[in-house]
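Several structures are given next for inspection.
Quick note: the coordinates plus some simple rules give every number you see, no bench work behind them. What you see is a predicted model; the values in this text were computed from it and never measured. Cβ atoms are built from the backbone, for glycine too; each structure is taken alone.
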Structure 1
Amino acid sequence: MTDRAALLRCMVIGDIIGKPGRLAIGNHLADLRAELDLDMVVANGENVAAGAGLTPSLSEELLGHGIDVITSGNHIWDKREIYEYLDSGRPVLRPLNYPDAAPGRGWLVHELPDGEHVAVLNAMGRVFMNQLDSPFEAIDALLDGAAEPLPPIRILDFHCEITSEKNAMGWFLDGRVSAVVGSHTHVPTADARVLPKGTAYVSDIGMTGPRDSIIGFSLETVLPRFLTHLPTRFQVADGPVSFNAVVVTVERATGRATAIDQVQRLFEV
């Protein structure tokens, strides 16, 4: 049996949707950290501000509730006030494969209270999404060309539309990062496992948002778009919140994952 001190347990929370998702984090994350014996928490925060975008104040709220690093995706740009904040040094990421001229950064090294260092990476897929630089080439260049080698523990949030592109990234990075976890579709997939060379993988974590919804948004504001093809303004739904996350267990010395466990809870908020 491996000594617990030799392992790091990191929870990655799926896309947090609006006020219901924030309330679930605020009301339950502290208890989950204790219950699941977590060392670190990463969460995707690009849908926190009324379902689209992130603001500095909401970022600080999430960090204050015990999230260590916030990742994002294509909606990170929806609130203009986040642009300057992304350059402030706070632990909030935008996808790595945006042009260098874009505000913010796509990776960081987070130091835990026990002195452990963990690299958190954020990249975005290209199929049915913005035509950015190749996420494969961007991550490859980072892993091979960083001024200082990244620490062994490396967690990637791959914000991506289709499962085949996510699958490809998992295999591309197997043995080179500790985890490749997918976000963006808001629907959890049933394929969590550790790949042969020690990389934990899941195609999509799912969301932390209203259960009785269409990917977090009210039926009344989403269904008409499918029925009439006319534009509608989406609104975040209410009701019980589905909390979706994964816990990745990693060997501190090697960065190899030993387990990935899905966490699915239903919270009243």
Structure 2
Amino acid sequence: MPNLGFWHPQVVHFVIALLFVGVIARLVSLLPLPKALSFAGPMAALLILLGTGASVVAVQSGSDAHGPVERVPGARTAVQDHEEWGERTRNIFLVIAGIELLALAFRARPAAKVLRAGSALVGLAGLFAVYKTGDLGGDIVYEYAGGVGIRSGDTTDVRHLMVAALYENALLERNAGRGDTAYALFEQLVRRHPESATHLLRIESLIKDKKDPRAALAALNDWIPPAGDERLTVSHDLLVVEAYRAAGQPDSARARLESLRARFPQNRRLQAMQQAGGAGGPQPPR
């Protein structure tokens, strides 16, 4: 059987959509409906059967995908909990699918109505299991970075994960008042991802974390944004403005800001800052 791990995120979205709509449609089908809505029952059966099939694929794809994620330090228990609830969800809906098939087999008999009601009742428990499984899967992705950058095995994706980690950790260090550590992380970010935006982030860190606006001005003088790139030019010059202010040169800051507004009168970022009554934070582009 082919390895389905790469497709796990795509498959689980089908599971959630099909099963939630299917169970809701089954509940609606139990109500006294006008003839125009008589499709609710057959639709419910179809969606529940399709969703159950998708849940089988989701469990298999999750098993195929769990290796790299489970090896992330600290993530093993979260992965195992997610897998257990995924298997529990699949098993519940296999039972529900069986009930639906029985209801189809006995559709001409009174027992069919009882079976459909049973499907709806068990379906509510199944939806809780779907929710719990999804919630635990979200914990893996957003709390342990499981799958983010490592799902494909592509080295470029892994580097993206490293870049995100360095950037977010640098901000945490800045907010905690550990400026030297924050600057060191921004320097490492530039080494690993030496694009224009990361250079600006490092220079911004000279102002905010190292408290060295003169070094920032020297770095900004050495680093010239690419010609024709308005976004980077605006970001660069706003950092110049901030560095001048931090260095105690408000007149130079004001002159640079006025020059920037004259060059880019239609720039929305500058217009918003002017309306707010100041330069604000430069916020280099991501």
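Which structure, out of 1, 2, was log10 I(q)/I(0) by the Debye sum over Cα atoms at q = 0.09, 0.11 Å⁻¹ calculated from, if the result is -0.37, -0.55?
On the way: 1: -0.37, -0.55; 2: -0.67, -0.78.
This value belongs to structure 1.
Supply the structure label, taken from 1, 2, corresponding to FRET efficiency 1/(1 + (r/R0)^6) of positions 105 and 257 (r between Cβ atoms, R0 = 41 Å, to 0.05) with the calculated value 0.95.
On the way: 1: 0.95; 2: 0.00.
Only one of 1, 2 returns 0.95 for FRET efficiency 1/(1 + (r/R0)^6) of positions 105 and 257 (r between Cβ atoms, R0 = 41 Å, to 0.05), namely 1.
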With relative contact order in percent (Cα under 8 Å, 6 or more apart) coming out at 12, pick the structure among 1, 2 it was computed from. 2
Out of 1, 2, choose the structure whose coordinates give distance in nm of label points 7 Å out along Cα→Cβ at positions 225 and 241 equal to 2.2 when calculated. 1
Taking FRET efficiency 1/(1 + (r/R0)^6) of positions 177 and 193 (r between Cβ atoms, R0 = 25 Å, to 0.05) from the coordinates of each of 1, 2, which one would give 0.95? 1
Supply the structure label, taken from 1, 2, corresponding to distance in nm of label points 7 Å out along Cα→Cβ at positions 65 and 121 with the calculated value 2.8. 1
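Output the label of whichever structure in 1, 2 has the greatest value of Cα Rg over 2.2 N^0.38 Å, for residues 113-200 alone.
Values: 1: 1.10; 2: 1.78.
When Cα Rg over 2.2 N^0.38 Å, for residues 113-200 alone is calculated for 1, 2, structure 2 comes out on top.
Any idea which of 1, 2 comes out highest on mean projected area of the Cα convex hull in nm², for residues 33-72 alone?
Details: 1: 2.9; 2: 3.7.
Largest calculated value belongs to 2.
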State the single structure among 1, 2 that was used to calculate helix-only ellipticity at 222 nm (-39500 (n - 2.57) for each DSSP H run of 4 or more, over all residues; to 500), giving -7000. 1
